Structure I
Amino acid sequence: MMRKILLVLLSTILLSGLSVALAAESGTPGEVEMDASAMPQAPAGSGEHPLCWLEIAARDLEASKAFYGQLFGWNFDEIMPGYAIFQSPAGLPGGLSSMPPAIVEGSQQTKPYIYTADIDAALAGLEERGMKIVQPKTPVMEWGHVAMFVDSAGTTYGLSNMSAQIPVPVIPSGLGSGEKPPAGSVCSIELYGGNFDEARRLFADYFGWGLLDTMPQYMMFNAGGGISGVFQGHTAVAQSMPYIYVDDVRAKIAQIEAAGGKSLAEPASMPGMGTFGYFTDPSGTAMGLIGP
């Protein structure tokens, strides 16, 4: 059963039109026989609205800080009780949150934030498109502002007018033979997109992301900065799944289990693409790994 679950999760980051299920059935456990060396690429987006921040639920904030610091080299600055900013080696920065609504049962465990220079204009445009605003424009100390909305698929996103660098640099995904980010970096993300026609109207037409349909119920995205990833349309259970780049997925899974995390299944390798693993951290938040 766990192998089947892993293959379903793995299929969300396959960027070619080949059938993963058929290839997996002929391979050995933990290995998907598929050559993805010539995978297609989504066109680059405008770069005006990249993903610039990631909020991760951390029921046990101290345990999560120790876990990500030890295993992935993240640095932390606890700016208020229950919230710690993290910086990964070269990937998406963000925060670990032990405050509601991040840790409410059944809530989305990780929330990506989209950069926008004008949050007021963005909120007005989103409301015109029928999006639900769940947090109005809110100041964050003296640094800037954030807001939050839910798209038509029920996936929650933040808006932020803060970023360490403008324009936000492109972060390599680590897939295939392309450039690799430093180990420990947040390098990609999988998001539930629901109806892709509606997703296109929001993310391509409004936010200026480049999109590419791959196989049924999967669509790549490239915002033109920050991390890229894929929308999946088959399950709302996993609304947001970030991936961290590591040098050795199998070795890292062993370290994760020794540090209080749990492996979700045996890591799976795909020739020409990479190796993938899935785990929950000590707070129970699900995350993914990408490696050679």
Structure II
Amino acid sequence: MSLLSREQIRIALAPQQVTVLQMTRGWSKSRMQKQHIYPCESAQPGEANWQPAVNALRAAVNEFKNLRADTVIVLSNHFVRYGLVPYNAKASNPAEETALVQHHFSTIYGAISAQWALRVSEDAHSDPRVASGIDQTLLDAIHALFTDSKLRLVSIQPYLMAAFNQWRHRFDQSAWFALMEPGRMCLALLQDNNWQTLTSLKLGDDSFDDLAIFLQREKLLTGNGIHKDDIPLFVFAPGYTAPNPILTQLPTLQLIQPAAIRGCEAPVSAPSAMAMAG
């Protein structure tokens, strides 16, 4: 954020609601002034799953359009697709690398991926690397909302990468990482600082029961002896409480608590944690 700007807007864009945190920048840390919630209506038949969230975002931008503030948007994993892309030394320039990523995504998701904006993580030490795909129409719709606004859109980030980068310092060279939000979970395995598996899954009401099942499944699918039962499992699940029986089944589970937000006296909600991950 610009040193001249003392205001920042942080936004979590999710299917259920759009959450806006109005922040004031201090000398050392930002402080939350107020949280604003914009509920999302249900998607209409034939409508993209992100359209209700964009409609709610429009109301938010209209409310703050005269505020000179940098804006960061974190996209729910409901709106993002992920893949692990092997490093290819034959890609001698960005255009060739983009073509390889597009080819890789087309083998996973089909022709629809041609409509997505694809981005590869800049982790030069990992092979494979994480790539994300976001509907280009969604990105265009978001940018269009800021055209006549004094708000400056500085970043649109997928929730998984924002959260992983936020908590990476907690992990050793090998770790499972589960990111849970209402209705969806991303589960990844990092082995010797390299990504080994990454999947995005729908969650039911008993989310931690689902976590135990999906973790066991991923261990079996990974195979080749690279997984060990003593690899720690880090779970970032703001807003969830893990039942004791599930903790017993997953002895290596470590719940990551959302970082406190200055100026927020209440416990950090799941949407606020998402907004602050960017």
Structure III
Amino acid sequence: MNLSLINPYIRLSMESRIPSGYNIAQRMIYDYELIYLEEGSFTFIYNGKVYFCKAGDIIFIRPGVAHSFLLDHGEISQPHIHFDITHRPHSECIPISFKDLDKMSDAEREWIHKDYYSLYKHTPLLDIKNKPEFLEAFYKIVSGHLDDLTKKSLMIKLIAIITNDNFPELLQSDKQLNVVNQIKDYIDAGNGMGMTLDDFSKIFFYDKFYLERTFKKTFGMNIIAYRNKKRMEFAKDLLKIYSVSRVSELLGYQSVYSFSRAYKSYFDHAPSKNKSIKAQILPAKVAGKQKATD
């Protein structure tokens, strides 16, 4: 989850009492639903697993996950909130779903929000460390007596508690993504062309094996392979302006020979072949001088 994109939209927040014997057939919702089971109990089938929910449970239903429930004996009290973590176009126009996936139209399926927690545990029962703090914010939203901005700030607080207490891996992966994106941006800007993995480790203050593993998982190749790829892309453009020896120096190669070998291996021709391009874009006198230095 990109934390900077969190901009919750509260679709519905209300108190709710449901009589004994009531049930909701299998459905998928378009958004997230947060339920506090205040009184009573029900049998809840979520993502193919059966849960017996009792008073005091906090239930978190995620978009696109099939679920149904059947009340046990006696009515239940279950204040709840339907919300999007990020506001989307026409959020205000998207209803609450009581349909299963196979009963939805193509347009309705498009309303199913991205689940930012999809890679993490699928139990609907939340473990909240500071329950009084959580419920205080929850009930303030459900009361309906607050302005929209205050409710939004409280919803951000609930999302933060849910994420910290139940999905800490998501926050860690955000941190991981941040550092490898920094490395990628650093290389894309033309920096680190002669750096080793140890050098990247020292500059970005992370273990080199951790960086290597995380970068490859995110971008599909390791750091040095990506650096070499960018080196060649830069080389192709630089050779239009500079001599082979100068490009070799700028890109951090130890010798012209090692640069030429790498270039030929990547492009299947020697870097000197780019001279024809230089001659086209440089004045004849400069191009001639450049040729002599190659």
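Where a number appears in this text, it was derived from the coordinates with a stated rule and is not lab data. Just so you know, these numbers come straight off a predicted model, no measurement behind them. Cβ atoms are built from the backbone, for glycine too; each structure is taken alone.
Output the label of whichever structure in I, II, III has the greatest value of distance in nm of label points 7 Å out along Cα→Cβ at positions 71 and 231.
Answer by largest value of distance in nm of label points 7 Å out along Cα→Cβ at positions 71 and 231: III.
When relative contact order in percent (Cα under 8 Å, 6 or more apart) is compared over structures I, II, III, which one is greatest? Looking at the calculated values, the largest one is I. When percent of Cα pairs over 23 Å apart is computed across structures I, II, III, the figure 67 traces back to III. Out of I, II, III, which structure matches 3.5 when distance in nm of label points 7 Å out along Cα→Cβ at positions 87 and 207 is calculated? Attributed to the structure labelled II. Among candidates I, II, III, the computation of helix-only ellipticity at 222 nm (-39500 (n - 2.57) for each DSSP H run of 4 or more, over all residues; to 500) that gave -13500 used structure III.
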